[in-house]
Structure I
């Protein structure tokens, strides 16, 4: 939660809006503290177009000026039950709040809406509450881009600089891309990486909508590394109003010895630093994933905690212990061929959120 926002029981008029139908949503949003790319209308369009989640964005406004926003979408179905999630497939999405705005009445309003809508629970991803025990927590890493390219390179770990130079020396070529063909190549690598980690990939339609609503509108890009004409690693980035986000990364492990992933990330960092962006968020990391955590800290990124909260509307209480996917599920998915994994992803993800 932005430091100057307050949760106290002061009444405000609260509306529910669809950001896809609000003129100038992103411009109003970026005047608030705590906004992220996940709050934008473009991301809402991706989620709606892929999964048909209904948006419920709870806002405070004063004479048309946006004072606060808590995005939420309805996720679930007949078997799993419906719930409000802020937001599905988003690393974090805390309140976006104009300086000093009191948002104390918003949670009570959201809970009331959840009861009226028949939701089982409400999930908040980001700093929304004080003195409430989180259901689960993750790391978030953010890189300050304002020093410029040379100082950013200088603070990298020695091993990272060596890996970047090795990839270049071995003939790895990097391209900044904004085509559907590049997205399709990234998706091929994404499926391979998800299989390695024992997870089904998102459906291809999800990445097609990312291209349609984000990348084709100059709000994102794909960075691809190739060697001898074969694409071997790639990252997907989003960016708006000085804030960039590293959302997805993948590689072909056959070429790991060429260290393409370090070069791909560095080229993404360099592009955003050279094009006036102030920060690059490297996304969320599970505490148990020490390898990914090391990969992100090696760039000089600052680390902080992201808390997730879940409010059980049947018990009217916060849940303080998360459920987890079993290791057996990961082993089963790891053994599946990619076409079967893609089928599972298309069937399951709409209900997972």
Structure II
């Protein structure tokens, strides 16, 4: 956990460095600006269903603390002892220590849609959050969707999914090795939930058959085989593509949460792949590394929502606001006059009068 948390912190700080305050003189007397301000209180929801995902703690808490959030509230369902799972609590402590802001983290034993409501509105004991991040079951997702506007959210998470694009083994190790890696990664996705979706795009029927056989071999004796098989039986797809253009078109339509690119010429594919939550480049770049320890975030957009948004990051806990600073000058007078004329044209007499009142004689 410490290694993973350290990587996530490094990546989060690198992300934060991309956001900065600035002022820009648009014209004489017109100075525009941007300020980047952390939200004051962020909530991170960590589910405790079929598999309590303590890794979600570090994925949510560390970016929030690195963003500079004043207080982070962690909510996770209680176990039989009335507390969140011990692994979740341990991860929370490590995340806060790694981020260097332990005093800013509070943990609440609560889960489900009712926890989302408590965080959105606040109660006598639960503080009201400005944004709620983190995945959950369909009830948590519905609550976040309903309460959006009352509180900010990262996005509404649905069933997890992966799409793997492969060649015939030219990327290294041959077709048999490629088939085995694809099978391993499809199973890794499928074991999350019966509703999880694992799909692959391959160039030949022979490779598709090898993948199917490899899946059967790998499922034998796997502790999560029942869940994985339920998912694979109901929703797995192996599609044979004719050429690169067709594969890219299909991938961009599917807009997967996770997109793996196991081809020899990855750099020729990347510029045209537009819709994904995270891209895993090359056969060694297993999604499992992104889920846990590489440093990128595993809370990602699902249900094709990567068409318009990316995964959880520092930016979700930051507000980018604008500023305007005016002073006497030729540019100011031109802008003031233009504002007056435009307001009059729209019929907003009060706006026009407000601009006119700033005329410098």
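One of I, II was used to compute helix-only ellipticity at 222 nm (-39500 (n - 2.57) for each DSSP H run of 4 or more, over all residues; to 500), and the answer was -10500. Which one was it?
I
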- Message: Quick check for you: by FRET efficiency 1/(1 + (r/R0)^6) of positions 32 and 328 (r between Cβ atoms, R0 = 30 Å, to 0.05), which of I, II is greatest?
- Response: II
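One of I, II was used to calculate FRET efficiency 1/(1 + (r/R0)^6) of positions 176 and 296 (r between Cβ atoms, R0 = 25 Å, to 0.05), giving 0.30; which?
On the way: I: 0.75; II: 0.30.
Of the structures listed, the value fits II.
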- Comparing distance in nm of label points 7 Å out along Cα→Cβ at positions 168 and 224 across structures I, II, which is largest? II
- Query: Which structure, out of I, II, was FRET efficiency 1/(1 + (r/R0)^6) of positions 184 and 272 (r between Cβ atoms, R0 = 25 Å, to 0.05) derived from, given a value of 0.60?
  - Reply: I
- Message: I have 22.9 for Kirkwood radius over Cα pairs in Å, calculated from one of the structures I, II. Which structure is it?
- Response: II
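The numbers here are math on the coordinates, done by the rules we state, and not lab data. Not measured: the values here are computed from a predicted model. Cβ atoms are built from the backbone, for glycine too; each structure is taken alone.
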